[in-house]
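Multiple structures are listed underneath, in structure tokens.
Coordinate-derived values only; no laboratory data. Bear in mind the structure is a predicted one, so any value in this text is a computation, not a measurement. Cβ atoms are built from the backbone, for glycine too; each structure is taken alone.
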Structure P
Amino acid sequence: MNQPAALPPYLALVGPTAAGKTAAALAIAQQHPVEIISIDSALVYRGMDIGTAKPSAAELAAAPHHLINIRDPLHAYSAAEFVADASQLIHDIHTRGKLPLLVGGTMLYLKALRQGLDDLPKADAAVRAQIELEAAQHGWPAMHAELAQVDPVTAARLAPGDSQRISRALEVWRLTGQTLASFHTSKKEATSPMDTRATGPNGAEDAATSMLISLEPLERSWLHLRIAQRFDEMLRQGLLDEVQALRARGDLNPDLPSMRCVGYRQVWEALDGLWPISELRDKGIFATRQLAKRQITWLRSMPERQVVACDTPDALQQVLALANTFVAGLPPETLRH
């Protein structure tokens, strides 16, 4: 595993989709001199605004934002690229006397930043082509079932239709005879310098280098309602038209990482006639719920996080109190207001 280099102090605000991260981040920005770094694998793409719930122009203007609209949907963006970009941004933001505020729900990106990247084998075109051929013959659910036989840990966290990740996990197995999960669990347990949790109000230890605030619902039904409301709003705003415009370019296809994003994949399949448009709402909401479930599973693997129940009336006040505690523990010369 490539160990992460030490980073200057930063604050991270994470949580499942629709948990209220954008509003909480802007509230922090009103109180502290921050620049926001997006931790979102969908927000990097230009022309994908509605289905990604991209911050509005007014929200983007309320504080400097980074890693949004940096890629054309034709081109992928990897966790390794995120680590390189975010690390440089964290250093640059500190030189400006500001606090980096990392916000989003792509937990793979954050985990890679905090714990380093696995030394996984490089992609093998021949092995990947063979897997794609088998998938074309038998379907991705069958490939998922095969993965469950050799790597049940990885298969358990992947949806049967998650072709990209199923393919990669099978590729790793066929290349090395080791499971993808084994590469994750073989990491050294020593935490990196940036992985220090901020001390609480009663703590008197050294100043922490980072704090991870996680918005998580006490009641899953609260989040499900928010997800449904937001997907309905996306449909009202013209999600179908947005995807139709992307299809009209002629150079995109449903296998690209950008078009596999939740919402876009369901609309693309509906427009391809795989199922009626009348089912789009239910399929989009279900897929978003599954995404949120996977995000919460990722979060629970991070014991250093400070959990705030996002479905309580004082959730925003709790987030601000934690942020204030973290900022108060920084050296006085760190921030220039």
Structure Q
Amino acid sequence: MTRTPFDPSSSILLQALHQRATDRVPVWFMRQAGRSLPEYRAVRGVESILKVLEQPDLAAEITLQPVRRYGVDAAILYSDIMAPFANLNIGIDIVPGVGPVLDEPLRTHHDLRRLRAVDPSTDLLAMMDTVDLCVKELNVPLIGFCGGPFTVASYLVEGRPSRTHTTIKRLILEEPRLFDQLASRLVDISVSTLAAQVAHGASVVQIFDSWIGTLSPWMFRTALLPHLQRLAIETTALGVPVIYFGVETAGLLDDLAGLGFTALGLDWRTDLNAVVDRLGMNIALQGNLDPSILLAPREVLLTATEDILMASARVKGYIFNLGHGILPETDPDNVAAVVDFVHRRGTELRSRIEP
């Protein structure tokens, strides 16, 4: 059977990102490819994710699994925000159950010399092969992604995941020039990574800046805002929609909405109605179901989903998603039920509410 080639004009996800009317509400999920799927566990093995990502056939298969199972409106590349750094010889590993770990964190000007630019033709070769394989098979958009500068800097400076981010914050306060140089290099790496993904066929890209909400508005505006402004300019120039996502960003949304990204992803701590009142309809929005609600009884789950769909009806461009990634213990049948409900109920609710 011949596969129907992907037609961007038929994608409701792309239409929503461009704030055009759609015949239904698009839906995809962060971490839809991965731990909650039995077919993922059957092929994943026990190796470090960095080892898996060296195998494009396997990474592509994992990317495609949730599209086949759920009928979501996009695939997201199976990778990791630290994957572009794996071939830079800075001693990074992604330890199962822990996350990114560096034996020698980057904390001085001397350390910063170890962080060179990414050469997509060599450093991202396996990733680009994976993108090629996915694009060849998909009839929905492939979402490429990278890490945001603060989140990646946190891992590089802290040396491992942190609850408090004390070391990176101290660096910002005590060595602002050093942090500025680090963040600038990370923006360069992000842009190079996304540009390579787009060149190979990614139709959308998302920037994951998961820990940006740990910063106070003052520290955010002082240390990060100029770098995010450049990141927005250079990524939107790639010619595809760009989604920016962070966690606990309620206090930063006005700043983030003004950067020029195509869409903002919202975590589950923000009230969608309040965000619409605050930001109006000048930017597309994505989110924001609490991932833990996917563990609830079906009636509770669909009620919570409907509440978000009701709030989203006033948004010119809206994509249903979670407020963070799918939890490993999630029942795939609950995810499938949400996809079906969003597709059936979302547009019906929108048609009843005047913008």
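Remarks
- When relative contact order in percent (Cα under 8 Å, 6 or more apart) is computed for each of P, Q, the largest belongs to: P
- Look at Cα Rg over 2.2 N^0.38 Å for each of P, Q: the largest one is in P.
- Origin of the value 2.3, where distance in nm of label points 7 Å out along Cα→Cβ at positions 42 and 58 was derived from one of P, Q: P
- Between structures P, Q, the greatest calculated value of FRET efficiency 1/(1 + (r/R0)^6) of positions 74 and 210 (r between Cβ atoms, R0 = 25 Å, to 0.05) is seen in Q.
- Structure from which 23.8 was derived, mean count of other Cβ atoms within 10 Å over residues 34-41, options P, Q: P
- Top of P, Q by distance in nm of label points 7 Å out along Cα→Cβ at positions 82 and 290, largest first: Q
- Among candidates P, Q, the computation of helix-only ellipticity at 222 nm (-39500 (n - 2.57) for each DSSP H run of 4 or more, over all residues; to 500) that gave -15000 used structure P.
- The greatest value of FRET efficiency 1/(1 + (r/R0)^6) of positions 90 and 170 (r between Cβ atoms, R0 = 41 Å, to 0.05) among structures P, Q is that of Q.
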